[in-house]
Structure P
Amino acid sequence: MTRDKAWEIVKTYVKNENLRRHMLAVEAAMEKYWEYFSKSKKSGVGSKEDWKIVGLLHDFDWEIHPSLDEHPQKGEAILEKEGLPGNLRRAILSHAEHTGVSRENLMEKTLFAVDELSGLIVAVALMKGRKLENVAVESVLKKFKQKSFAAGVNRQDIERGAADLGVPLERHIEIVLAGMKDIAAELGL
């Protein structure tokens, strides 16, 4: 599947601009992590396009299936019909723990690791005048420790995701933030 086709799927199923932006942020974070792992010569990294597509499509069905009983399981059938390969559908299923699909490879682990963190970074950017350029790793770390700030963000998932990748939390934030800064204009931040 091409990135263009994945974006068409997003536009078909996702009308909420904030959800689209979230998916773009996760796509950018996945791309930045692909670069990180490729430079460190990790084996089994795979294709950058695959990583980006998984990030872009991971929540495409949230508006039509907003319950844990359905998301992303019902969306997986749609993606199969659209021609998304099984390994990429599996990665999307693995980002949601309630599916019971374990995260076994770097792409799957990375999708889980960046999903929640991207939301925290957006919250920090909104507080900093809607500008990602004003966001530093230190400010994200500070807000990470304040449980009342962006209380819906699961900090345990962020920590566990970074640990599963073998990346210190500060470096994890740095990588995801860098990816998001690359597309700040698209994110409206």
Structure Q
Amino acid sequence: MNRDLAWQIVCEFVQSDSLRKHMLSVECAMRAYATHYQQDPNSWGIVGLLHDFDWEIHPTLEQHPRDGAPILRERGLGEEDILTILSHGHYGERVTLRDKALYAVDELTGLITAVTLVRPSKNIADVEVKSIKKKWKDAGFAAGVNRADIEEGCQALAVDLWEFHVPLVLKAMQAEAVALGLTGA
């Protein structure tokens, strides 16, 4: 599947602008991980882009992403890609580096976005790792972000949360600030 078709699927199934931006955030983080692991950034990015495409039609963890998988098969997404998407939703084991990366970046992109949006500038260019670390410690901040999932993902990838993972994802999101709507008020 190419990126244009993946984006068409997102536009068809996702009406929420914030959910679309989340999916774009995960896409750019996955591309960064693919580059780090010398893998195909396009296939990793497409998985990131599509990972939550069915959330609005299947908004429970019992349904998502399991019930969206047949739609992706029908649209031509490969089975390995579908297995990665399923693994982020606890349907199947996270075996491959791509599976583990998707699990690790999904929640983190939400935290980084939240940190950005509470800054006076609302510009991700102004966000530093230390800002994210400070908000990480505040359990009431972005309480919906599952920090344990992020830590588990980092452990599975054998990467340090603060020395590698957060900087990599932050840099990837900063590079796509315009598309993510994180360039300021």
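Here are a few things to note about the model shown:
- Winner on FRET efficiency 1/(1 + (r/R0)^6) of positions 30 and 142 (r between Cβ atoms, R0 = 25 Å, to 0.05) once structures P, Q are ranked, highest first: Q
- Top of P, Q by mean count of other Cβ atoms within 10 Å over residues 46-53, largest first: Q
- Structures compared: P, Q; top value of FRET efficiency 1/(1 + (r/R0)^6) of positions 38 and 118 (r between Cβ atoms, R0 = 30 Å, to 0.05), i.e. the largest, recorded for P.
- Ranking P, Q by distance in nm of label points 7 Å out along Cα→Cβ at positions 150 and 166, the structure that comes out highest: P
- Mean count of other Cβ atoms within 10 Å over residues 54-61 from the coordinates reads 14.6; which among P, Q: Q
Read-outs throughout are calculated quantities, based only on the coordinates presented, and are distinct from any laboratory measurement. This structure is a prediction, so every number in the text was calculated from the model and none was measured. Cβ atoms are built from the backbone, for glycine too; each structure is taken alone.
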